[in-house]
Structure 1
Amino acid sequence: MGIQMRLLVVEDYPPLQQSLTKGLREAGFAVDATRDGAEGLWYATGAEYDVIILDLMLPNMPGLEILKKIRSRGNKAHVLILTAKDTVEDRVEGLDLGADDYLVKPFAFEELLARIRALLRRGYRRKNPKIKIKDLQIDLTTQKVRRGRHEISLTPREYALLEYLAVRAGETVSRTDIWEHLYEFDSAASSNVVDVYIGYLRKKLEQPGKPPLIHTIRGRGYLLGAQQ
């Protein structure tokens, strides 16, 4: 479903919060969620998120106050505001405070996903949803992966890992950085699980007579593509 990264959902209506969290996790995202505004600020300032999905009407701290505080602290996460308010004034206020996008309730989950994908591509300066690294092709929209003529079947977690390495192709990405983008705040998984999934990916991507695509940079992490 596009670039798979770490999201924060701050929404106080339980059925919507639960459905969003479930749907986004099924789409392969790592998702932290809260219904409380003050706790939302705590999450937003305590971890790095690629996109924060922020309701406006929240207990203990309104969404616009959270937005104002995180922007004043230099937080650059993309913020997508969810609101039942559909006036020009409300949208302008949110955008002026640093929101990146606005979605009015009720909305289709597919539209939310599309907007998240667009924000993530913007964050990684990618307008083209297709990535090509040597003979490896990744379609960020359909999640189809091919090496040469062969289509490669990946689990959601394997795909999320590959996609994260792909949008940073040519860079060495640390195990900690990978773990923080692929797992929730309260996950019991250790950073060793990154090595396990790198192993799974290598088995699926490697083909006889072709050079390896994923390189281990000793003591630093992993690199997808040509080594510097």
Structure 2
Amino acid sequence: MKTISSCVESIVLEQPFLEEGLSQGIINYSALADVLQNEVSKTLGRPVKTGAIMMALRRFKDSLTVSKPYYGLSTLLEQLGDITLRSNLSDFTFRNSNSLINSQADILNEIKNKSHIFYTFTRGIIESNIIISSSEKEAILESFKNEDCIAIKENLSAISLVLPKNNTKVAGLYYQILKRLAWQNVSLYEVISTTNEFTIVVEDAFVDSAFSIIKNLNKN
């Protein structure tokens, strides 16, 4: 059976920025209760007073403080490693096929002695993605000439961040990174990660803002 508290919690959890505002104590409970009143009443099928919603919000805020701390996250942020910026990148998306792996082998053979080249390959369920230095655009088009190219995007930059080796043991690291980028209206074109490395790919228009945010992750 749904209660006012469970209904309020469900609404807040669907809106991460709202949850963040509550956890930091920067949201006016009365004003938020007014906003939520119609939705809570509709969900429960009966009128709900704003005072009851305010109480539910306060209890939820207390639960955020007590049960959802990011254990070790502050220390982890202080241990973030080097940041690398690569510009002049192009993104190619191809539909998966039986011959796609052979096309990938062709381009790998083409760039194997070019250590300065940026290159990533990601295979999804129905499509695969290649991000590579724009200087190799013609080589990509030649190697994948028999493949179904879904999209090409140029004028991209990649920001890579070296993560501490224990990053997989601490909850909330990626959330902290993506949250701060979203708060500053930085749109991500791609996200790439390995065990100890995290890379975001953005359009050139966002690169300055994105780099500044990544650089200051370990600062309050």
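0.00 is what came out when FRET efficiency 1/(1 + (r/R0)^6) of positions 37 and 141 (r between Cβ atoms, R0 = 30 Å, to 0.05) was calculated for one structure; which of 1, 2 is it? Write down the numbers at each step before the final one.
Values: 1: 0.35; 2: 0.00.
Value 0.00 for FRET efficiency 1/(1 + (r/R0)^6) of positions 37 and 141 (r between Cβ atoms, R0 = 30 Å, to 0.05) corresponds to 2 out of 1, 2.
When distance in nm of label points 7 Å out along Cα→Cβ at positions 93 and 133 is compared over structures 1, 2, which one is greatest? Don't skip to the answer; put the middle values down first.
Values: 1: 4.4; 2: 2.6.
If we compare distance in nm of label points 7 Å out along Cα→Cβ at positions 93 and 133 over 1, 2, the biggest value is for 1.
Looking just at FRET efficiency 1/(1 + (r/R0)^6) of positions 29 and 197 (r between Cβ atoms, R0 = 35 Å, to 0.05), which of the labels 1, 2 belongs to the structure with the highest value?
With respect to FRET efficiency 1/(1 + (r/R0)^6) of positions 29 and 197 (r between Cβ atoms, R0 = 35 Å, to 0.05), the highest-scoring structure among 1, 2 is 1.
Out of 1, 2, which one gives 4.2 for distance in nm of label points 7 Å out along Cα→Cβ at positions 61 and 165 as computed from the coordinates?
Working: 1: 3.7; 2: 4.2.
So the calculation was done on 2.
Identify which of structures 1, 2 gives the largest calculated value of distance in nm of label points 7 Å out along Cα→Cβ at positions 117 and 205. Numbers along the way, then the final one.
Values: 1: 2.1; 2: 3.0.
Answer by largest value of distance in nm of label points 7 Å out along Cα→Cβ at positions 117 and 205: 2.
Between 1, 2, which one scores greatest on percent of Cα pairs over 29 Å apart?
Details: 1: 30; 2: 47.
Going through 1, 2 one by one, percent of Cα pairs over 29 Å apart peaks for structure 2.
Coordinate-derived values only; no laboratory data. Please read these numbers as outputs of a predicted model, since none were measured by experiment. Cβ atoms are built from the backbone, for glycine too; each structure is taken alone.
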